[in-house]
Structure I
Amino acid sequence: MTIEGTMTGQILRKSLREGELEPGNEIRIAIDQTLTQDATGTLAFLEFMALNLPRVKTEVSVSYVDHNTLQTGFENADDHLFLRDCAKRFGVYFSKPGNGICHQVHLERFGRPFKTLLGSDSHTPTAGGLGMLAVGAGGMDVALAMAGVPFPMKVPEVINVRLYGRLPDWVSAKDVILELLRRLSVKGGLGKVFEYTGPGVKELSVYQRSCITNMGAELGAWTSLFPSDEITREFMRAHGREGEWAPLFPMEDAQYHGVIELDLSSLHPLIAMPHSPDNVVAVSELQGLKVDQVAIGSCTNSSYRDLKMVAELLKGKRIHPDVSLVISPGSRRVFLMLLEDGSIAQMVKAGARILELACGPCIGMGQAPPSGGVSIRTFNRNFKGRSGTEDAEVYLASPEVAVAAALKGRLVSPSVLGGYPKLKEPDRYPLDDSLLIPPDPSPVELNIRMGPNIRPLPHLPAVAEEIDATIVLKVGDNITTDDILPGGSKVLPLRSNIEAISKYTYHRLFPDFVEKMKRLGKGIIVAGENYGQGSSREHAALAPRYLGIVMILAKSFARLHRANLINYGIIPVQIEEEVYVQLQEGDQIRVQGMLEILRKREEFYVEVPKKGIKLPANLNLSERERDIVLAGGILNYYQRIL
């Protein structure tokens, strides 16, 4: 089967630099644009600096500050200066704190149909809402893309989601993606791209489409794509960029690996229960649940349409006295529009607290719920502890459901609020770029400011001939990058200091992990399915490697985390269930002739000497991936050839 006629195939064909467009093949594609944010960008620019290049080679690269904006110490402020200097020196746009969340700003200001975007954030697929092939990756891959190195990926399977009908009142785009998560699970998109077609597409605005593509990341997919049609053109005209619009549709003979039929008119308000985005039920099943906190915003639901809906539903009302309601606008353009039309005043009069234009509570940066509290959030992830409160119960829902909960103090159908507001997309947004610093047209010589918390990348040695290490952890399915290396205001400021941040590796789940690694010197982790699901944070691979983790034996890996493990020289090994059950924490593992295995073999055996057994394992690495692991990581590999 060929994917050439799909929207994905058309963009990949245009961008292809190496390989053939056959599903499962490894290819390499040219990257037109990159984005980084401050939580991942400091490391990405340290990596770019290590490549010793004078300037980025992409059409557009943007450095956003939207994650680490709580300046409770010098660390975040120093990182912002570092990123600003890097942008000036290397020819990158710099989006200052207060300009908004990277994915929404990029959608409005830079996203272009038929182009490729690589971002050091797992929700980069947001830009698929306007027909862009937008993929999340680790910072090292983004640094290489800025250096002009084609991005490696496996040709995906392409799934067609055909939309029919029109969303009923009180049902939103959030319910569309929650329905897909309910059907497919957080593993349902591994190795896939989801393309949305059908007559229902024209019923969705670009902001609604981008909500769906944003949370497509929770399916584990490479990315998600909508056509670029007249609705896309109108969106770009409203943001002063109609001249950058290009049409994109699947060809008549497009072939898909599967088709999902979804009647929009059949949907009803849905909600994801703790502690996974795919733990989805109807809101009606949880009616009456007492609510302590409501948080509206994030890169998923902070558009003008979402927040105008919130303002209209709050108009003339007061939030329940037992509820804290916080709202985060997604971009400066949206915020200015909401100020000018009186929406912010309506929110404040109702009792809402307006937060900074940033990711904020979504990544545990403030607004942690009370102990044991119930928080209804319009965000994309509700992993245990991610909110900053370990025993909080976090639910994911649409803005309409969230407002109803804030007003009533309990979970209810939003239809109890009366008539459904009819909203119109603005014809024009305030074209304010005052917090966006464009790159200089020619290279700039300057000394980049590096505060005391910004440390050079640690040297990572090459793989040893023999692996002889202890299983330090055995974990189950769906371990997240938040589990491996948590976020929040205490940990995120350390992202540019690997020695410091590594002390928090597995801190929540296994507080003795770091001390155990110090004692042993090196170790192996055994895991179940979908190891490393969640964010693009490469620190969740680099910190374990720094501590001495040399190999992960897992039943399967999340796509992004697997790439990060390879990039930092940790060997990702696939095992079957019958092997998983025989391995226990404390077992000593031995693999002899590891270098020869990495060079030439797929299948090999791991030995457990004390048990007298040898167990089958599989590498499933491409030739390029083998070379990277053998070198001890991708930076070692490219420093030799660039």
Structure II
Amino acid sequence: MATKTKNKYEFKAEIKQLLDILVHSLYTHKEIFLRELISNASDALDKVRFQITKGEEVKDKDLPLEINITTNEKKKLLTVSDTGIGMTEEELVENIGTIAKSGTGEFLKKLSENKEKASELIGKFGVGFYSVFMVAEKVIIKTRSYKPDAVPVAWESDGSGSYEIYELDKDIKRGTTIEVYLKDDEKEFAEEWRIESIIKKHSNFVAFPIKLNKKQINTVSAIWREPKTSIKPEQYNEFYKFLTYDNEAPMEVIHTSVDAPIQFTALLFIPKKQFDFFGLQREDYGLDLYVRRVLIQHKSKDLLPEYLSFVRGVVESEDLPLNVSRETLQENIIFTKIANSVTASVLNHLSKMAKERPEDYEKFWREHGKIFTLGYSDFANMDKWQELYRFNSSFYEDEKGLSSFERYVSRMRDNQKEIYYIFGPSRAAVENDPHTEIFKRKGVEVIYVYDPLDDFALSSIRKYKDYEIKPVDQADLSKLEKLDDVETAEDKPSEMTKEEKLHFSSLLSKMKEILGDAVTEVRESKRLSGSPAVLVNPDDALSSTMQKILQIQNNDNSIPKRIMEINPNHKLIRNLVKIFAANSNDEYIEQVTRQLYESALLLEGYLKDPHTLVKNINKILEESSDWYVQVKDLK
């Protein structure tokens, strides 16, 4: 191709500094250069479409508006072409030769502060095109303006500090072609599969067709931009599968558009199944953030809180600057408002689902409830979170039943002012826990939680509306005693005589003497009906859950001092009173006292060494077998 005289120009000092940094520094995301070139091409196409729509006279008016990319591995050549608005020689010098006059210095300052963030800063200060020199040893731009009488020109540079501009033959069509001659160690960017993966990652939803070696790559449309009424369920399913690689259709689709006070569109999906089966992908979540169809952040964790990390989807806003950096996003007020609004959209959708389709919501909870429970710390949305939280309780026959706080409160007994819960490894464990006996007797519903996270969540939120949430071991017994019994023990022994009560009181003192500093007090229990003894917290102590958390944090293996409560109506204790009355120093009293204490420790999860417990049990069994033989006269 014939060319005219080449005019050589020197870059300004700041541009030379910029190019030196780009060429000689190492970046973790060099692929970003292609995103920038495609974004520039898309902008050029937008501009020429606007001119055509205005009715302006445009060169090559019938050219299809598209981006064409070709690769040549042998020549280590990557070419990016568009049929956009093109540039004149003056515009070429203005747009490429000087780059963002007001922003370059600031970019260099930011870059010098943290070179590792360079790929996130590129584009923010108008230096997107120059990112190509991260991979190129030479770049040639061939362009022709949309203006009918414009002369086609070329811009050429090796990024070393100067560039040349020269005229081209007039048979060149409207638009811009960028030829990227790759460095030897960057030849991967001349491989078709590599370029295709970059396009799909960063530029898949650009409004114009992107063709790679004549094959269109961006075949999935940005359906979030379309009116919801025009989108069929199959389209949502197709887009979801493209986005997540999930074989199943989503459980829920949330498609929302907001125009004021900020403008953004979100297309979100709740999967049918939890992807993170083994808890190994806690950090692999987030929504894709687009600005003008260009991906700015892949899996942005700042758009949704962690407890909604099961949500997949995209968010796009025209109010955010193109190529905004991660640091700027975190400080951007508009971005914060978008994130808050997206969170509210998900919570509102779940609330509507819970009210109108409770069975579907239960399916959601069984699949994603464990992650959702992490929302106990979202104080800004606490009311919504509490309405959506679900749990099993004593109201249900088995562990499959799920209740809300609202339903729990509707079933509360008259004059009941508190919500009670208990944590245990299984339903059988909590149902047989001595702490629940008074609640069964009084007909008070108890929340059953089987995961430590639920235990921690309930102990953290502390209140639902006007009702305090308390673990059963911190219940105010005086309030429970005011409630009428709904159950009575069939084999409840007769009332103690005055003399038996005196012996029982002395027995409690004896037990405290035996246990010493292991307990703070041994007292009569008002909560037990079927168990002989239980350990409880002093009134001013932390809950058992918080004590265990603090112990783990402080690497503390000590056993907290608790109060030991004794049930005076249990047959074992009545017999012990008789033995004490006959001989207050009987060895059996100490044996049983220590056994009761260690059994209670075992139920509380504090028994570190079971050997003493087992040895004591074996001894008691041995002695009881002798008594049994004597009673049955089996000698």
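General remarks:
- Value 1.8, calculated as distance in nm of label points 7 Å out along Cα→Cβ at positions 43 and 523, assigned to which of I, II: I
- Value -0.41, -0.54, -0.95, calculated as log10 I(q)/I(0) by the Debye sum over Cα atoms at q = 0.05, 0.06, 0.10 Å⁻¹, assigned to which of I, II: II
- Top of I, II by mean count of other Cβ atoms within 10 Å over residues 179-186, largest first: I
- Source structure (of I, II) for distance in nm of label points 7 Å out along Cα→Cβ at positions 51 and 603, computed value 8.5: II
- Which entry (I, II) yields the derived value -8000 for helix-only ellipticity at 222 nm (-39500 (n - 2.57) for each DSSP H run of 4 or more, over all residues; to 500): I
- Which of I, II leads on relative contact order in percent (Cα under 8 Å, 6 or more apart), largest value: I
- Parent structure of the calculated result 2, 12, 22, 27, 21, 11, 3, 1, 0, given that P(r) over Cα pairs in 5 Å bins from 0, in percent, for residues 475-594 alone is the read-out and I, II the choices: I
- With distance in nm of label points 7 Å out along Cα→Cβ at positions 67 and 427 derived as 5.6, matching label from I, II: II
Every number in this text was worked out from the coordinates using simple rules, so none of it is lab data. Note that this is a predicted model, so its numbers are computed, not measured. Cβ atoms are built from the backbone, for glycine too; each structure is taken alone.
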